[in-house]
Structure formats: structure tokens, C-alpha cells
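Asker: Structures follow.
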Structure P
Amino acid sequence: MADGPVTVRGGNMTTALPAPSLRTGRLRLRAFEDADADGLFALHSSAHVLRYWDSPPWSERERAGRFVETCRRMAREGTGVRLAVDRASDGAFLGWCGLFGWNPDYRSASLGYCYGEAAWGHGYATEAAGTLLRWAFDTLDLNRVQAEADTRNAASARVLEKLGFVREGTLREDCVVNGEVSDSWVYGLLRREWRPPAEPVSAR
């Protein structure tokens, strides 16, 4: 279960969406803490990690603190959930995974994630996103989840396709970062197409 009740937003009411704490055999997904600032800055200041991102790498460490506060504001306002992802074996911070723009009327949200280079190639992104999606489909009564990936980012496209997302189209020249123009693929996952991960997930 989530840490506290999950309530639904409707009409003019805005209610909280407490971040859950989730575990798989290899990973722990949890709410961000102030102590994550160093790991976040290392992740988001890497030009190599963010080469397909929709904004430039961070140059100021203060951005990490604002990121954590944004995560907390999302939870308070009930607009989404963004979770830190740690490796269970040693507690190493790997990156994050989140659902944004939760709309209870449309029963929809958008998926996003970012991981450091040391986490690549181990299936962590697929495992964490699958865990979060299982929680979200069960808890938020989602019908559709959307995601976008830079058309050059084959690794992210594979993650989404492993999760069952269907490529629905291309946003042409939708991002301009440091003068570089790029296209994005749009992916969608419907509730009736969702196949939960085989591994059981514990929520604490």
C-alpha cells in the first residue's frame, strides 16, 4: 500500500497523492529526501546522460534542491509521483522514475525516468517502471499512460516497448536544446494492454 491514503481530485478540489514506497527483488523505489541532492546533481549535470533530454544539463547544484521540492509539491497537489530508485543490495542511488500530469477525469498520466550510466544495461529502468505502473494501474484507476522518447534514444524506446507501450506517432522538431533540434516518438499504453511484471512487488 502507499504511505497514507491516496485520494482522488475532482472538480475544484485538489488532494494529496502520497508517494508510495515499493520494492522488487533488486530495487527500492521511494520518496526523495534532501540527502539525495548530491546524487541528483551528479545525474542531471552529466552531458552524456542527458544527451537526449529535453533540457540542458544542470550547471548549478541548487537545481537538485528545487527538484526535490518539486517532487513534494507534486505529491501535495496530487498531480503525480516521482520516486528515487535505489539498488536494494547496496542502497546505491540509480536514478528516478515518475508519473506526471495525473488526470483523474481522463484517467491518464505520463511516464518519465532518468538513470545514471552505471545503471544502464541491467534492466533496471524496465523493472522500476513496471513496478510503478503496477502500483498506478491498481491505485489510480488509470486507463492510459503516455511517454515520449527522443527518436535517437533506441535504449529508451526498447524500455517502453518491453513494458507494452505502442509507438503512436512522431512529434517533429518538438525539442530545441542548445540550438540542436530533435524529434520525439510518442508512446501509449492502455489498461487493457497492460501486462504486469511477473515478479511480485511489495509495497511498504
Structure Q
Amino acid sequence: MSLATPTLNTACLRLRPFTQADADPLFALHSSSHVMRYWDSPPWNERARAEGFLNRCDEMADQGTGARVAIDRASDGVFVGWCGLTGWNPDYRSASLGYVLDEAMWGHGYATEAVHALLLWAFDTLDLNRVQAETDTRNAASARVLEKIGFVREGTLREDCVVNGEVSDSWVFGLIRREWQPTAVPVPAPPTN
């Protein structure tokens, strides 16, 4: 069963299906060692990785196992990053959340706004009961995003990642449907320029 990747509009953002035109900004995002320092794999060093990512997004939609969306700033169409739900299991009504934003977009509330919009769609469309997310324990900003949305820290995976020889721990967060409060997340006002 395929799953149509949504287009979602928020106060400041537009979440949309990826296109092949996203390969360059996607590669720039994932090749940044600073942006990827808390990720579970090293930065990309080949543009072909971006093309593979885009192909996997299409496969995921075709197979109905999740949805990844590009995030653009609504005011000017600038690529902000991406977020997605993967590993959707209709029997367990669960999925895993992930997101990456360009460093220039940090601190504007965009991650919270994008993830909140994706979850609004997913709880309705996928009839989710549980969403899980993991973040490196050193990534306090990502943990704050998850907690603002209502995720609860459920545990620590000790030394679960080794990237470029560096060992790190991850926190596991969960959001349960009965605890989801879709109106509880403040959405920032559009910038006034």
C-alpha cells in the first residue's frame, strides 16, 4: 500500500514532498560536519548520497512505510531542512521520527513547528498510537524540541553509536496518542520583514 507524502503549510513553513531539485541543498545540509555532529552517521562526502536519499524517500512512499518531507521557509522558499516518519507499522500503529535543519535555521522554532505539523498529519492519517525519537544526549536543543511537543524521555541507550571513532549515548523519547495535545505547542508568528 502506497502512502501519499503530504504537503503541509504552517505559519512560517511549507512541508512538501522532495524533488530531484533538492539534491544540492540536501547534500549541503548532510555534508556539514557541524550540523551532523550529533547524527548517527558521518557527514556525506559524495553528492550521490543525496540522490540515494531522495530515491529512498520515493521507495518509502511507494511501500507505505513512512513519509519524509522537505521543509521550506514560507516567506521566501528557502530550504530549511527535512523531517520524517519512518518505519511505520500499521499493526503496532507506531513510527519513528527524525529531522535535520540547516544551521542558519536553528533557534527560530522551525523544528518544533515542522515536527508539530507532521505529527498532526500523521496521528490523523496513519492512526498512530506511538511515535519514537532518539537524540544524542549531548544535543540539548533537539531534546527541548521533543519535550515542547510532548515527547517523554523514556531511557538512555548507552554507547549505541560509534561515528568516526567517537562513542556516544542516545536518549529515547516517546509520544503516545492519549498524551498528544495538538494545540499545546505554540507556533511562532511569521517573521516581520
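Readers should treat all values here as calculations from the given coordinates under stated rules, not as data from a laboratory. Only a predicted model underlies this, so the values are computations on that prediction, with no experimental measurement involved. Cβ atoms are built from the backbone, for glycine too; each structure is taken alone.
Asker: Given structures P, Q, which gives the highest value for distance in nm of label points 7 Å out along Cα→Cβ at positions 159 and 175?
Answerer: That would be structure Q.
Asker: Another question, if that's okay. Rank structures P, Q by distance in nm of label points 7 Å out along Cα→Cβ at positions 15 and 31 and report only the one at the top, that is, the highest.
Answerer: Comparing P, Q, the top value of distance in nm of label points 7 Å out along Cα→Cβ at positions 15 and 31 belongs to Q.
Asker: Also, quick follow-up: Supply the structure label, taken from P, Q, corresponding to Cα extents along the principal axes in Å, for residues 135-182 alone with the calculated value 41, 19, 18.
Answerer: Only one of P, Q returns 41, 19, 18 for Cα extents along the principal axes in Å, for residues 135-182 alone, namely P.
Asker: The value 115 for volume of the Cα convex hull per residue in Å³ was derived from one model only; which of P, Q is it?
Answerer: Q
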